[in-house]
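Below: a set of structures, written as structure tokens.
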Structure P
Amino acid sequence: MASARHHIADPGHSASVLSPAFAGEHTWCREKMALAADLPDGVLLPLFFGDGGFEQAIDRYAEACGDSDRRAIVSMWSLYYFSALSIPYVLARRLAAQQLPVAFDGMTIALQDDGLPRAFGVPHRGRNTEGDKEDGFEAIGPLLEEHLPEAVRKLTTSAISAKLCWNNAAVYLDYVLRLTRPPESPDLTIFVRGCLPDGGVNPLCGSLRYVEEDGERVARRKICCLRYMLPGVQSCGKLCALPSQRNVQ
């Protein structure tokens with residue numbers, strides 16, 4: 001009999017709810033990640049990025065943004081991508097002991113009318129991780145190994161650097177890992193350790209640092225996401241890498 005850590009997660013929930021973690025204050029995640037079978041307008045990610053879908057999505061979002069710098073448009077698009085991917089994944093892992101299948105080649109994406117990512121589809125409900133040893137790296141391991149590197153490679157074909165992409169991914173990983181850890185836990189290591197558990201280079205290292213400001217400990221990006229170049233987009237406040245943009249409303 002296989003151990004619990006290799007079991008597929010309980011499929012007994014409603015077909016419209018991918019994870020029991022997507023409840024209460026996290027109900028919004030149901031609109032961001034679902035079974036691919038429940039996302040009829042989803043397109044496989046390799047096809048989306050390889051057959052012109054990504055460029056068309058950026059062109060649609062550019063129309064909504066007016067005459068703006070294309071780097072800022074792609075960067076903002078990637079923020080929607082990384083948030084819809086990372087937050088539901090970590091919530092399911094941390095709150096429901098459920099490792100969702102997030103390999104790049106097996107997922108689908110659906111878009112809003114303006115071209116921004118609306119939701120991701122996954123092929124099945126994943127596996128139960130009850131009893132797994134876990135730290136920051138363990139919680140996001142499949143994202144780091146099976147999805148984010150390929151997504152970053154695809155995104156960097158259109159105007160922005162890999163370092164900016166990884167910084168955009170980092171802010172959501174930081175947010176959701178802190179949201180789901182005990183208050184007494186030590187600081188996250190994924191942004192300060194130079195090597196991954198397998199000995200590879202950690203692309204998240206240095207992307208965020210923590211500073212004291214006005215009596216509050218806050219995270220700060222290393223590289224600006226360029227959102228200040230887009231009309232009607234709020235500043236990310238104290239998180240911003242640029243001092244001139246931190247208090248802009």
Structure Q
Amino acid sequence: MTVRHDAIHASGAHFAFTDRWGGVSAVPYEELNLGGAVGDDPSAVLANRAIAAKSYEIDPDQVVWMNQVHGNEVAEVTGPWGEGPIPSVDALVTARRGLALAVLTADCTPVLLADPVAGVVAAAHAGRPGMVAGIVPAAIEAMRSLGAEPARIISRTGPAVCGRCYEVPERMREEVAAVEPAAWSETSWGTPAVDVTAGVHAQLEAAGVRNRQRSSVCTLESADHFSYRRDRTTGRLAGYVWLDTQE
């Protein structure tokens with residue numbers, strides 16, 4: 001079974017984003033649901049995580065997940081969690097080469113960061129609340145504490161709901177734009193909207209991250225991707241970031 005995916009290699013850093021196909025989950029999670037807290041059969045989720053990891057030539061046991069809560073807390077990772085509890089955070093950072101950090105999304109913006117020179121990577125979950133709370137600057141600061149330099153950081157943001165589809169009340173748009181003006185948007189039908197990915201990229205730029213790329217995929221518009229806003233009961237996509245074990 002093959003997983004269609006977007007995988008990018010840059011100077012020893014690897015970035016990958018899944019779509020919804022190539023897994024074993026049944027409707028409404030078909031097929032490659034990687035989220036363990038959305039109501040899917042746990043055995044199917046484990047099988048899907050193994051399928052996805054192996055498609056990127058990653059050991060499934062060397063992938064680290066997090067309990068995402070739409071906040072701005074970051075956890076430093078030195079290895080798999082093992083039998084212990086998974087922390088409730090929205091970003092992971094590690095200086096261990098070969099360890100893959102994973103972020104789950106179904107409209108929120110997955111943010112993958114790597115400084116191959118310092119040997120440091122981070123994965124962040126930036127929904128609207130997390131972007132406003134500053135999860136991306138927090139992840140960059142955590143990378144800096146491990147020796148990363150923003151000018152060297154490579155950033156990739158994956159499939160997410162776009163600013164022309166993410167309709168919100170006018171007051172919410174004002175509140176978000178007061179924190180990050182770049183997130184102000186309007187739907188294609190002329191109502192207030194928020195562009196979380198644009199806000200994330202403005203925060204990356206402000207932090208000194210110049211090497212930035214964003215996916216052109218809107219999850220709400222794409223039948224190949226999970227979207228919570230479109231379907232409510234649905235699966236989760238994953239973004240992965242890791243560094244080669246050899247410098």
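Any read-out appearing in this document is the output of simple, stated calculations on the displayed coordinates, not a laboratory observation. None of the values given here were measured: they were computed from a predicted structure. Cβ atoms are built from the backbone, for glycine too; each structure is taken alone.
For FRET efficiency 1/(1 + (r/R0)^6) of positions 73 and 169 (r between Cβ atoms, R0 = 25 Å, to 0.05), which of the structures P, Q scores highest?
Comparing P, Q, the top value of FRET efficiency 1/(1 + (r/R0)^6) of positions 73 and 169 (r between Cβ atoms, R0 = 25 Å, to 0.05) belongs to P.
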State the single structure among P, Q that was used to calculate log10 I(q)/I(0) by the Debye sum over Cα atoms at q = 0.08, 0.17 Å⁻¹, giving -0.31, -1.43. P
Can you say which of P, Q returns -6500 when helix-only ellipticity at 222 nm (-39500 (n - 2.57) for each DSSP H run of 4 or more, over all residues; to 500) is computed? Q
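Identify which of structures P, Q gives the largest calculated value of volume of the Cα convex hull per residue in Å³, for residues 145-232 alone.
P
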Top of P, Q by relative contact order in percent (Cα under 8 Å, 6 or more apart), largest first: Q
For mean count of other Cβ atoms within 10 Å over residues 49-56, which of the structures P, Q scores highest? Q
